[in-house]
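What follows draws every value from the coordinates through simple rules; no lab data is involved. Here the structure is a predicted model, which is why all the values come from computation and not from measurement. Cβ atoms are built from the backbone, for glycine too; each structure is taken alone.
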Structure 1
Amino acid sequence: MLEKFNQDMITAMKEKDQLRLTVLRMVKGAMQLEKINNKKEFNDDLLIDCVSKQIKMRNDSIVEFSKANRMDLVNKNEEEINILQEYLPQQLKEEELDQIIDEVFALVKPSSAKDMGLVMKEITPKVKGRVDMKILSDKIKNKLNS
């Protein structure tokens, strides 16, 4: 995936695709910052982490731009999200996510909402980059409370 990312950046430069190039450079900058600050190696996991964070930031921006009625900026951020999603693994379907949650619940056997951390610790490696963590957290909270 990292190799595809680098090739796409070169292609964007050659084709003078400014939007794609700008987005990819932001991700590369975030990866370099993570490498320096947290001494992480360049690999697919780092790419997935950085892309996920960039998507989350853009989703937050979309909410704020919508409130300000700035549809031009909303559209730009949506285009950037579409570019970023190319570098995430295939997203889980809701049924698959529910099945993974059920498996983890059977393994951990949480008794109350206090066990949220145990469940998240067990499930995160299985779904990392393949699902929005907010959606996952909400599903787990609902299941713990019911």
Structure 2
Amino acid sequence: MADQDRFARALLALARGLGRIARERARAGDVTPQQAETLQLIAERGALSTSTLATLLGIDPSTASRNLSGLERSGLIARQKGSDDGRQTDVRLTPRGRRAAQSVGTGASSAFGGLLDKVPRAERARVIEALESVAKIVEAADR
């Protein structure tokens, strides 16, 4: 049980720290952390439906829709009827949205790169492999 407790405490501390970094990144880009994450997802995956975005973000579809409305008002996304299903709306980044997503991504790389610099060189590969392993487990649990 001691390993599980240590793991849980470490993950909670990591989640709090990453949340703080995400909030700082988002403020720099004039978007909320959830909007920044939304922009990143669309940039990585291409056009997505509102329901798919909600699932990926772990939020209610109505919350996703409100989030997207703010991004649309800011000119960062555009919505259009889905090509496969006329009832579905696909969300795409506008050129301004692509620049914002890139800016948010660059900010993340800088912030996280600063963290990696604090990890002793001899431990970096091991830390990266462990994080990749945990990320795969978390991503698989989301499916």
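Quick look at the values:
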| quantity | calculated |
| --- | --- |
| With FRET efficiency 1/(1 + (r/R0)^6) of positions 5 and 125 (r between Cβ atoms, R0 = 25 Å, to 0.05) derived as 0.70, matching label from 1, 2 | 1 |
| Ranking 1, 2 by volume of the Cα convex hull per residue in Å³, the structure that comes out highest | 1 |
| Among 1, 2, which structure scores highest (criterion: mean count of other Cβ atoms within 10 Å over residues 45-52) | 1 |
| Ranking 1, 2 by Rg/Rh (Cα atoms, Kirkwood Rh), for residues 69-108 alone, the structure that comes out highest | 1 |
| Computed 27, 20, 14 for Cα extents along the principal axes in Å, for residues 21-60 alone - originating structure among 1, 2 | 2 |
